[in-house]
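Got some structures for you, see below.
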Structure 1
Amino acid sequence: MIENTMAFRIRYAETDQMGYAHHGNYAQYFEMGRTELLRQVDISYKKMEEDGLILPVYAMNTRYIKPAKYDDKLVLKTFLKEKPSARIIFHYEIYNEKEELICQADTTLVFVDTSKNRPIKIPQELLKKLS
């Protein structure tokens, strides 16, 4: 459906005592990918929030295949494979400089109306941009 690719480097502060990227940082990497994918189709998280719509994470599944180390340049691919409804599922693949797959993941987020604090179906204007 839609795909975004971005590159970034592992910063020293993101590593553990072994010099590997700490697993806890991967949720932030996935957020970077989601934000850039949405920005690519002219959807702004900030504007959604101003309009009373938030996207809390409902579930995250991550498979760590190989470690990333300090100063590694990584490529993050973010995909939308299914049409969103009340939920939107993002898929991720992270590759190292040797183009080896080092991590796969998916996150499920829910569209929530902040005035009612209840899940809703994706607004039509957003669905149109994601189609």
Structure 2
Amino acid sequence: MEFSTAVQNLNWLAVFVAALSTFIIGGIWYAVFEKSWMASNRFSSEDLKSRKMPLVFWISFLLSFIMSLNLAMYIGKEDMVFGTIAGFMAGFGWVALAIGIISLFENRPLKYVLINGGYMVVAFTLMGAILGAWK
């Protein structure tokens, strides 16, 4: 299948909803793990207050949308089972493990890997399920 045909056959609403789910899960995930996440990153409340959060949220959503689009193109016309497995494998096998490698060189604690990697595994798994189910 040609690239342009693959793009035309995408369910753009599903791509948007999958990106939104990742964004929402991130909000819940980091609210639950806020103190541990801040400690593992050596952040203080003042550090976070100094950031331009509306810009952070908009860019985060844009990146989530691109990730969702990428996963949708990989999943193609496959079903929810394939989408869920593909999402899990992308989240765990690529993203979480890549975070693990980076954390080794940055001398980050295991908690950092578990929090950030765990979020990516859950987010990509749900994203894949949405994209696979919603054709």
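Only the coordinates and a few stated rules stand behind these numbers; no lab work does. Nothing here was measured: the structure is a model prediction, and the numbers come from that model. Cβ atoms are built from the backbone, for glycine too; each structure is taken alone.
Computing mean count of other Cβ atoms within 10 Å over residues 68-75 gives 15.8 for which of 1, 2? Value 15.8 for mean count of other Cβ atoms within 10 Å over residues 68-75 corresponds to 1 out of 1, 2. When Kirkwood radius over Cα pairs in Å, for residues 12-75 alone is computed for each of 1, 2, the one that comes out at 13.1 is 2. From which structure (1, 2) was helix-only ellipticity at 222 nm (-39500 (n - 2.57) for each DSSP H run of 4 or more, over all residues; to 500) calculated, if the value obtained is -25000? Only structure 2 yields this read-out. The greatest value of relative contact order in percent (Cα under 8 Å, 6 or more apart) among structures 1, 2 is that of 2.
Out of 1, 2, which one gives 1.7 for distance in nm of label points 7 Å out along Cα→Cβ at positions 84 and 116 as computed from the coordinates? Only one of 1, 2 returns 1.7 for distance in nm of label points 7 Å out along Cα→Cβ at positions 84 and 116, namely 1.
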